[in-house]
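Structures incoming, each one as structure tokens.
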Structure 1
Amino acid sequence: MEKILKGYVFRPYPTEKLKINEMVQNKNLSKKIYDASWYELIRQLEYKSKCKNKKFYQIETYYPSSQICNRCGYQEKKIKDLSIREWECPSCTNNNERDIMLFIQVST
């Protein structure tokens, strides 16, 4: 969600809290992960957001954002397959689209 204050638009900067030490255990990807400098990227995002008075925060790796209905808060634990892009909430019959739900949940 955007907040407008005196003509300025403030958007939060959410990122996933990466577990670099777990990611580098994959022998095929470890060198590429280290070369990508994930720590430096996160540090720079945090620094730049402070300079621009923007909110920066990290979301837990296993936060079930695609399983939580954005209308009533019901958690559908059966929705773990990434190929399922939309689902209907059995509690309130709201049609939930995976990417939109993520945006709404991390922006509030």
Structure 2
Amino acid sequence: MAPRRKPEAPLTIRDNEFIGDMAAWRTAHSEDNSEQLERLRRSLRSARNAELTPRQQQMLRMYYDEGKSMTRIAALLKVNKSTVSRTIARGRQRLKRCLKYCL
């Protein structure tokens, strides 16, 4: 049997302030990547239209753009939830394979 870990103490107000300060410092001192993000967004739009099947496009749009759950998508399209999950996963794989060269 594995030894039990000692529970960690909750964060104090001072800890939270430090974490917030570090996040603010990191944001202020990080590089501006807005150009890269815009290029990635354009590439993503192109890849969605060119690389995905119409069914993958539909399900990815419903899941990511419209915020629907996989269960809700399955009900609306009258398919099994596992079909929705597999279709979204395959679409993501295609997009990832296509977009890894854009960065």
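Only the coordinates and a few stated rules stand behind these numbers; no lab work does. A quick note: this is a predicted structure, and the numbers were derived from the prediction, not measured. Cβ atoms are built from the backbone, for glycine too; each structure is taken alone.
Structure data summary
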| read-out | value |
| --- | --- |
| Origin of the value 34, 19, 6, where semi-axes √(5λ) of the Cα gyration tensor in Å, for residues 17-72 alone was derived from one of 1, 2 | 2 |
| Comparison of 1, 2 - label where percent of Cα pairs over 17 Å apart is highest | 2 |
| Structure with the greatest value (metric relative contact order in percent (Cα under 8 Å, 6 or more apart), set 1, 2) | 2 |
| Structure with the greatest value (metric distance in nm of label points 7 Å out along Cα→Cβ at positions 25 and 89, set 1, 2) | 2 |
| Top of 1, 2 by distance in nm of label points 7 Å out along Cα→Cβ at positions 33 and 81, largest first | 2 |
| Given -21500 for helix-only ellipticity at 222 nm (-39500 (n - 2.57) for each DSSP H run of 4 or more, over all residues; to 500), calculated: source structure among 1, 2 | 2 |
